[in-house]
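The next part holds the structures, each set out as structure tokens.
Please treat every number below as a calculation from the coordinates, not as lab data. Small disclaimer: the values here were computed from a predicted structure and weren't measured.
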Structure I
Amino acid sequence: MTLLRCIASYADLRGAPDLNLSIEDQVLFGQSFEADRSEGEWHFGQALDLITKQPVYEGWVEAKKFSVETTSTHKIISLRAPVFSRADIKSPIVMSLSLGSRLTAAPSGTSFYKIQQGYLHANHVAPLGEIDSDYVAVAERYLLLPYVWGGKSADGVDCSGLVQNALWAAGISAPRDSGPQSRELGGAVKVTPDLCGLIRGDLVFWTGHVAIMIDEAWIIHANAHHMMTQIESLEIAAKRIKKSAGDITSIRRFSL
């Protein structure tokens, strides 16, 4: 087993070493990956949870997008952060990093941080230990971002990727898929026929789908109906989703 970290903007994780297959997850810049074995230009292993550093998803990644593990000091807090070639906002952009990306960074002047690939503006960076207590507000940063199956980057997210990213920003470990999320996150809340009593931050689950309550009546979720992250009425969404995925299966709540 070799411990690596992603050095690309993100790396797609697939079920087999084949670029023609759909992606199942994405490894963010600076996220750790345990490589069990290599075959040609691919590594097989496990992406590690950003909080616990425990395996959270298994699959194949392109080897060229990974290098030896280093210690992270900072993280990206904006949805998308440009990496400039110099400590100058007018300099060319060499790559962009997504919210949650881990960095080995050092201050460069008053407005920038230096990483190996270039410079990040200080407004887009925070110390690794800084926690955002409102994961719903984090999820809202993804509003109108395209829906991408398996996505977890600023180029697009899916429903469970949105939840995982938002919780990671709040310092909460989370499974990758909605099924395990519905069993392992928070505590169970009774599902009532009128859907009353819900609060901001509750997670609402259907078979294969998850949404986040932003108040007692409205949700935010990445979904294929709108093909983006959208805010809508839980009542309206539940009626539509019932046609393809059935009724709400569970509601989970954190004691924060």
Structure II
Amino acid sequence: MDVEGRRVLITGGTRGIGRAAALAFATRGATVTLGYRSNTQAAEATLTDLPAGEHSVVQADVSKPEDCERLVRTAAERMGGLDVVVNNAGVGGRHRIDEDTVDGWQAAWSRIVATNLIGPANVAYHAGRWMMNHGGGRMVFVSSRGAFRGEPDQPAYGASKAGLNSLAGSLAQQLAPYGVFVGTVAPGFVETDLAKERLQGAAGDAIKNQSPHGRVAQPEEVAHAIVFLASRGAEWSTGTIIDVNGASYLRS
């Protein structure tokens, strides 16, 4: 997969899937800017682990519109351009009608949609405007199988990811005349630090057995699909959603 020389911005780029994607891009000769919300220690650790290059980190909370503009502008300035944006930052959290107060329910929806859908839309706006005026580029959105199968314990998460799929498809059509190609990756369960507690708990075996392979994805397997969509030669996959769930959920 050819991404050598590409200048890549990854939101949520310092842990889990984002970290794996950063390493995958950097080892293939790309320059990477890592966006992160609050964990400076993880950001610096990931930056240190990247192969030699002009990589950098930028603190930004994508739920804040002004941070989205600053993140894209700073990344483009530091790297001397912007070829690829990976919208990976996301949050979840349990919220159910049969458990929550109305205030808790509304707070969960506001927090999750702001980060998972409105934030990526704002990043895409600023990145898209830049790419439109500089010869095109790539956008990759990290969605979820929950967009298709539903998320009964965190419906705002599933809904936000379904919205992300629709956003990516709309942008693939809208930005095509400007040479901007847009793709989406929809993982199932992934073995990250955030998922470790559930995977090691009582539900761990059931989660793994959702796939006929009896395991969940590694972050590197999701990163592989992300890099593919950003690579030279993948242009005609614009508008595509790649499922990375080990056949744990099949859709027609």
Structure III
Amino acid sequence: MNTWEAILLAIVEGLTEFLPVSSTGHLSMAKALLGINSSFSETYIIAIQFGAILSVVTLYPRHFFRFEFRFYQKLIVGFIPAAILGYLFDDQLEALLGMPWVVPLMLVSVGVFLVFADRFFPGLADEQMEEVSNKQAFLAGLSQCAAMIPGVSRSAASIIGGMAAGMNRSTAAAFSFFLAVPTLAAAGLYKVYKNADELLDQNIVHLLLGNAVAFIVAYFAMKGFVQFLRKHGFRIFGWYRIAAGLAFAAWLYLK
């Protein structure tokens, strides 16, 4: 994996991590299109999530640095389902990543749902994080577990789960961002721990550059997403997922 490939993957990570389009799916598509199949690339795309995590903390410092117990309690409650299921089914989830047809199938399936999601979950209110209950946090966290299937989207699953539990769009989106911090951090640390020797043998400059690029791109993508979601809802993301999924399916069939 050369420097330009590392930068491109970091851009894809930053753009898609917090949008309901599936970062795993897009990174899988990018790797396939670029012909990247090194084992290090799998560790790399997990490691650069730390840049995306930092963008959340930077964009929402008032939540993370007020040190309010109830806020951290909600994150822990929301994180528990993914922590348990991720640990128990790590090998099976790794196997799913090796099944390329799973990505287009999930992109299209969830895309169809997002096209109609606004009819089921209306609401344009401002963020109201203080009103999120532990039950709502748990349901959002439980929903995000669906994103362990490549192509589903952690952001889409947790946002829809949050709205199904009674949050408005803005609150569900913000909570999805916040929930990404412990979820992605745990997944990243676990992956880095398992592949520490491989990481040390690679170009550290690529890792630092990738995290920097992911941070910058994710910061602005996340900032614009909340405003767009409040005004326009999910429909355009649904149609985009359907188009991307069908295009990737066609490419897999023809290659």
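Hey, helix-only ellipticity at 222 nm (-39500 (n - 2.57) for each DSSP H run of 4 or more, over all residues; to 500) derived from one of I, II, III reads -4000; which structure? Among I, II, III, the structure yielding -4000 for helix-only ellipticity at 222 nm (-39500 (n - 2.57) for each DSSP H run of 4 or more, over all residues; to 500) is I. A value of 14 for relative contact order in percent (Cα under 8 Å, 6 or more apart), calculated from one of I, II, III, originates in structure I.
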